[in-house]
Each structure stands twice: as C-alpha cells, then as structure tokens.
Structure I
Amino acid sequence: LRSALVARDEFLGVASHELNTPLTSLKLQMQIAKRLYDRQGRDGLSDERLHKLINGTLFQLDRLGHLVGDMLDVSRINSGKLSMNLVDSDISALVAETLERLHGQIDAGGGGLHLSLAPGLHTLLDPLRIEQVLTNFTTNALKYAPGRALHVSVERIGEKPGGRARVSFRDEGNGIAPEHQERIFAPFERATSANEVSGLGLGLYICLQIIEQHGGTVSVASVPGEGATFSFELPLND
C-alpha cells in the first residue's frame, strides 16, 4: 500500500508538471499577442509573427492532447474498456504510411531512416491503435537517440500457417541498462529521469496493452552504449 501511494504521488507530481508546461506556454503566447495588439492594433502582429504564434499554439495544444489521451487510455485499460476494431491489414503498408506521416519529425531528427519492409504480410489489427504503437516507438527513438539513424523493419517469423509479423525499431542511442528493460513497460516508468525527458511514462505501457489485446508480444533488446531495439509481433492472417 505504501509503495502504491508513493507511485500515485509521484505520478500526480509528474502529471501536474507535464500538463502545466504547455498551459503556461499557451498563456504566455496569448499574453504576448494581446499586448502587441493592445499597443499597436493589427499592425503590431506581422504575418510572420502571427504565423509563429499560431504554430506555437497548435504545437502546445497537440502536446496537451497527447497527454490527456494517454491518461484516458490508462483509464480505459484499468476498466477493461480499451476496445479494438480489427480488420485485415497489410502491416508493412501501415508502417510505411505511418512513417510517411511522421517524416517531418524524422527529418528534423537528423539521423535518417532505414527501412526494410517485407511485403504481403497480413494480420487482423486495429489500424488506429497499431498506428499509435508505431508512432510511440518512432518518437521514442527520436527522443532518446537524437541525431542518430533509425532502422525500421518488418519481417515474417515462422512458416505458413501460424507465422507472425515482427516489427522492429532499432536506434543507435545510449541503450538501456538490463535492470531497466523490464520495468519500462510498467505505467509511469521510463529509462531516464523525468528531468531528462518529458512525458508521463505511459507510452510503452499503453503499447504493451494494445499489442497484447491483438494476441501479440512486445520486447526490447539492448546493450548499453549500442542502442536499443523495440519490437512487437502479431499473428499473421494467412
């Protein structure tokens, strides 16, 4: 009970900080815009300045949306209400589409992307939920290994029938110590401290729950100093 209370208090502290950060930024941006408008009217807001304020506001709103979405997903998981809408899908095509949508973030990361996608691997999946997992694995790699290459692969494991599709994300970062590799899939956990990387520490926990509800598995392999590989496997629909 004591450890549960400590974990709850730590989460509330992190959640309050993470939610307050974008709210503070939004408030400051709106105060700046109001001050300029009050002093100089519309002339005080050049097109360039207005564009910058709008982009900054949208970024912080998107960040808030992700934080709230993670907390809602955890609530659904705990109440058994995280539903899946399964359809037959080409997993390699979904990976390619998701990475294309994230190309701006990947390009900004500066390390480049290396793809190896086996064609024709179909599995029953919820496209929105699997895209959520793919996005989390991608953004984690960019966050923890900035400026390093990201290697993404999709391959078949096992022969027909009964094979599995394995999707892997390998970064070239600092890696994860063995004692941390299991706990990072628990809620509110991460491989580094909250002071080093932002977030609630819920992403991998949610990913694990999503993949397990698909009848799949999630794993991590890492050697400190040599990067990390996060993978998930899903049953193929042969």
Structure II
Amino acid sequence: MTILQDVCNLLRLNFALKPRTKGEPELLFQHRQFKAGEHIYRMGQPFTVLYIVQYGFLKTVLRNTEGDERVLSFPMQGDLLGFDGIYRNRYTSDTEALTDCDLITLPFKQLLTPGHANGELEQMIYLAASREIALERCGMGLSITVKSEARVARFLAMQSKRYTNLGYSSKNFLLPMTRRDMGSYLGLTLETISRSLSTLATAGIISVNRRDIHILRPELLILPPNFPALPEEMNKPAA
C-alpha cells in the first residue's frame, strides 16, 4: 500500500499537502505488477483506473484500423498513465510494459464520488496530466525537426534530462525501447535510427553499446535542426 504523501513525492510535484486532522483516515493506494510485454490497457477499453509508475518502463501507442501504429510516449518512474480515457470513458491508446513494472492504481471514479473525493489528490492528478501532455507535445516537436541526426540527438538529450530528474546519471543510461519503437516515436525508420546513432558516435558525441548510451559531449546534443556537416572540433575528445 502507498499513502498520499508517497504519491505526491513520486509524481515530483511542487505541492504541499495539508496535515491530516485527528481521526482523518489515511488515503491508501494499491499496486499492480506487470511483466514485460503485458498490456496495462488497450485502446477502446472502458476507463476505470489511472496509474502512476513506481518503477519500470513502458510505451504508449496509438493504432489505426489498418494496424499502423505510432509510439506516443515512453513512460517511466513518476509518470501518470491513462488520463486520455477521462473524456470519453474509454482509453484512446494502448500502453505496454517494456520491462517488468510496478504501478500504483488510482480508481478514478471511486476517488471522485461524494464521501471519497480528495481535493489535493484531484489537483495532483490535473498537474501531472498537464505535465504529461506537455511532454508528449515536446516529443511531437522532435518529429518536426528536419534532419534525423538532430531528432535522435534531441531525443537523447530529453532522455538524459528525465534520468537526471530521477536522480540517475545524465551521461550513462539504458534505452529500454527498441530502435524500431524509437523510430516510431521520432517518425524515422529503423535503419535511419541506427545510422543516426552511428553518426553521433562517429562525431564523438556519444558512444553506443546496444541499448547502453554514454554521452560524451552533452553540450552538442542540442544540435541545429538541419545538422550541418560536423565541424572538426566535434571529433576531438573532451579535455
């Protein structure tokens, strides 16, 4: 079980909870575990629950009737899932575990019924949902960038920032998604993703070992949109 303060901490919100009054019951939240490859929910499924990632990595995917798909996001620790189902009472995307995951469940309708409503929890949900929308739009902005190397570089910079926010290394981290999923997210082919990573590695900006990323020159990840010919100084090791 998890208490409200733990939920607030996990969501990384600048939000101060009011002290509970004497005799006020503690709000408790249950957990659900999922194995890698399991779906947390599917598009069209009735909306009942919001989830917060305690640990693990996931992907959120939009699919059309022809079976084509587009990866929308890669949720990780502290991210909120399922808020796309609030409006129509049905989830509008699929969410799948990329690794084994532990998720905190928020039974949305139950928490908002008279006698169970909690204003602080509602505010936290709205703040977290707004942040997830902003992050998703940031991801959409990556696919607008013209050059593939610039898209991949900025994606790595974004992942680095997310790991930093969780207290992990900003320069050494694992990419839990496949190259194909990364390509779907960035609007690039699998081959282009592999070629772009190789280009960045050749330039001395990163080193890559399968899914392990080591950022050598973080200041060069925010590249100009057109990614012109690499200057000589990019190939020199950092002092």
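All of the numbers you see were taken from the coordinates with simple rules; none came from a lab. Here the structure is a predicted model, which means the values were calculated and not measured. Cβ atoms are built from the backbone, for glycine too; each structure is taken alone.
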Open item on the list: One of I, II was used to compute Cα extents along the principal axes in Å, and the result was 68, 46, 28. Which label is that?
Closed with: II
- [ ] Given a value of 16.2 for mean count of other Cβ atoms within 10 Å over residues 94-101, point me to the structure among I, II it was derived from.
- [x] I
Task: Source structure (of I, II) for mean projected area of the Cα convex hull in nm², for residues 86-133 alone, computed value 4.5 - done: II
Task: Answer label among I, II for the case where helix-only ellipticity at 222 nm (-39500 (n - 2.57) for each DSSP H run of 4 or more, over all residues; to 500), calculated from the coordinates, equals -10000 - done: II
TODO: Work out which structure the value 13.4 belongs to, where mean count of other Cβ atoms within 10 Å over residues 54-61 was derived from one of I, II.
DONE: I
